[in-house]
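Chemist: Each structure below appears as structure tokens.
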Structure 1
Amino acid sequence: MKGSYEITVSNAKIHYNFTIRRNITIIKGDSATGKTTLVDMIRDYYEAGDDSGIVLICERTCRVLEGRNWRILLDGIEKTIVFIDEDNSFLPTNEFAEAVQKSDNYYVIVTREGLPNLPYSVEEIYGIRESGKYASLKQTYNELYHIYGRTDYREPVKPEYVIVEDSNAGYEFFKGISKREECSVISAGGKSNIFGELIKSRAAQILVIADGAAFGSEMDRVMKLIMRRKGIVLYLPESFEWLILKSGIAEGKELKTILEKPEEFIESSEYLSWERFFTNLLVRVTKDTYFKYSKRKLNEVYLHENISPKILRDMVEIEL
């Protein structure tokens with residue numbers, strides 16, 4: 001399944017309206033914020049239709065997945081927007097993560113805890129904001145990068161310590177373009193190791209570079225650390241490959257259109273997260289060219305003084 005879908009759910013008392021555009025959407029928030037009410041309304045409409053007193057408008061079928069027989073039920077669900085409440089014990093399991101990876105559904109998951117087994121985007125984590133009888137999803141983390149601990153941020157950030165999620169081409173690039181002797185660049189060797197690297201470092205100014213397309217499960221604990229400790233900057237593009245594609249270096253007939261609306265091109269049954277799609281796209285459009293890309297080892301042409309600044313154009317106010 002691919003594309004974006006607007007969902008409107010309402011009854012006589014409350015109205016929800018929101019749009020989802022990736023295969024995994026997370027709804028967070030404390031008790032009594034309307035999360036469970038939304039799931040209940042989806043369930044009631046699926047079971048009773050118009051007799052439920054609920055109006056649900058969406059191009060796709062919406063239903064709830066729950067209970068001990070979730071796997072049997074999921075095997076029979078296709079091209080559906082599946083809602084899951086947080087009290088289901090299967091949510092954090094590897095079995096569920098594997099089932100999501102193999103399906104062509106979209107999932108809207110209500111949870112207060114991170115789900116490290118699932119690679120979901122920092123842009124698709126929402127809270128519910130209520131206003132009178134109307135409720136809508138508001139993004140909890142709604143930018144590609146965030147500056148925490150400096151509310152009066154004015155000057156360019158000059159990190160002493162840079163932690164790169166990637167251990168391959170992305171790390172080699174940021175290590176290679178760093179010109180300041182006082183700036184150390186290290187690889188975390190994966191998103192789950194970033195928190196530990198932050199804890200270990202005593203640098204006053206730290207920059208974290210990670211794939212925003214899959215970093216969602218780490219945001220809770222990293223944010224809590226940032227609230228206690230100043231000087232940590234998060235730079236979260238979709239992925240390193242997305243930065244290259246967006247730079248204009250690579251050429252392709254549909255490239256601009258794809259980057260403007262990736263959700264229209266990314267099939268959820270093929271790509272569990274968007275960074276995998278962008279990697280495959282970059283490999284494809286640079287094949288047999290001077291810019292041939294490999295994730296395992298960086299093509300040194302990307303470090304050229306005329307090329308690297310184009311890749312870094314979106315990295316505003318951060319100086320390496």
Structure 2
Amino acid sequence: MWRPFFEQYHLIIVQDGDPSKKIRVPDGFDYQLYNRNDVNRILGPKASCISFKDSACRCFGYLVSKKKYIFTIDDDCFVAKDPSGKEINALEQHIKNLLTPSTTHFFNTLYDPYREGADFVRGYPFSLREGAPTAVSHGLWLNIPDYDAPTQLVKPLERNTRYVDAVMTVPKGTLFPMCGMNLAFDRELIGPAMYFGLMGDGQPIGRYDDMWAGWCMKVICDHLGLGVKTGLPYIWHSKASSPFVNLKKEYKGIFWQEKAIPFFQSVSLPKECSSVEKCYLALAGEVKSKLGEVDPYFIKLADAMVTWIEAWNMVNSPGEKPAMTSLPNATSKK
């Protein structure tokens with residue numbers, strides 16, 4: 001279903017789990033396929049910041065990509081249809097969202113004023129109509145909702161059938177639960193902040209990778225004057241994961257988020273933090289000093305955040321060649 005939408009783009013596939021397992025990619029795609037052996041070979045000791053046996057491993061693809069725009073999607077998500085029955089080109093809508101400004105400082109009641117057929121409503125300040133550069137486009141899903149385990153357990157048959165034809169800016173100073181199933185971002189504007197944390201194998205928590213990235217990213221976007229949009233496009237989420245397995249992964253996070261969210265709501269970054277990397281390192285220091293009191297895991301996570309920035313700078317330093325060129329065991333095809 002994705003072929004007509006994906007075949008014109010470069011794909012990066014991050015294979016989680018057993019690296020000896022062979023994955024067959026259909027013909028006709030320009031892609032690079034990385035497994036855990038490749039991650040270890042490229043990053044060396046810094047590979048410790050990339051999660052194993054968890055969807056958080058996808059951020060390795062963000063690290064090695066050389067493209068301006070990144071679209072990330074789960075393997076159980078497919079092309080959705082709008083109410084007229086037309087297949088939705090999710091990538092096209094994400095790019096439209098990213099290419100138009102965000103209204104971070106003043107809410108427009110007609111939603112995104114830069115969409116065709118919309119504009120700023122009466123009373124919207126003219127001084128704010130230039131908006132802010134959009135760093136992140138957060139899409140939604142039809143069919144299986146993105147619920148936590150307790151909600152899954154009490155609403156096992158619930159499905160999202162509502163298609164809302166709207167895009168809106170998440171206001172400055174407001175956090176939101178970012179889902180990595182249908183997400184795009186401008187790598188040049190916000191790439192180093194899109195770290196999905198330490199999750200999965202060997203860690204006490206899972207299924208909070210995209211949430212963690214979203215909280216960090218939003219604080220940094222607010223500090224640097226960047227915008228985040230949510231709404232269109234929709235994708236079709238085809239299957240629900242087990243609520244019992246999810247509860248085992250999430251249960252500490254359900255408690256910890258009640259401490260983490262107030263932390264992100266109140267944290268302040270120094271004025272001298274003028275780049276995403278500087279902001280992220282400052283945020284890592286705050287995580288260690290404030291959330292480290294909640295659980296030692298956050299000290300480990302803060303250290304991994306620093307390692308992530310070191311890895312980002314190592315792989316993306318000026319003149320650095322694409323990592324694939326020195327990796328005979330990785331798979332690349334055009």
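Chemist: For distance in nm of label points 7 Å out along Cα→Cβ at positions 47 and 111, which of 1, 2 scores largest?
Modeler: Details: 1: 2.4; 2: 4.4.
Result for distance in nm of label points 7 Å out along Cα→Cβ at positions 47 and 111 over 1, 2: largest is 2.
Chemist: Using distance in nm of label points 7 Å out along Cα→Cβ at positions 167 and 199 for the comparison, can you identify which of 1, 2 gives the largest number?
Modeler: Largest one: structure 2.
Chemist: From which structure (1, 2) was Cα extents along the principal axes in Å, for residues 175-262 alone calculated, if the value obtained is 39, 32, 22?
Modeler: That value comes from structure 2.
Chemist: Out of 1, 2, which has the highest value for distance in nm of label points 7 Å out along Cα→Cβ at positions 191 and 215?
Modeler: 2
Chemist: Here is a follow-up. For the read-out P(r) over Cα pairs in 10 Å bins from 0, in percent, for residues 39-94 alone, a value of 18, 38, 26, 14, 4, 0 was computed from one structure; give its label from 1, 2.
Modeler: Structure 2 accounts for this read-out.
Chemist: Using relative contact order in percent (Cα under 8 Å, 6 or more apart) for the comparison, can you identify which of 1, 2 gives the largest number?
Modeler: Once relative contact order in percent (Cα under 8 Å, 6 or more apart) is worked out for each structure, 2 has the highest.
Chemist: Here helix-only ellipticity at 222 nm (-39500 (n - 2.57) for each DSSP H run of 4 or more, over all residues; to 500) was calculated and came to -10000; which of the structures 1, 2 was it taken from?
Modeler: Structure 2 accounts for this read-out.
Chemist: Could you figure out which one of 1, 2 the value 4.1 for distance in nm of label points 7 Å out along Cα→Cβ at positions 255 and 271 was computed from?
Modeler: 2
Values quoted throughout were computed directly from the atomic coordinates according to the rules given, and no laboratory measurement underlies them. For clarity, every value in this text was computed on a predicted model and none was experimentally measured. Cβ atoms are built from the backbone, for glycine too; each structure is taken alone.
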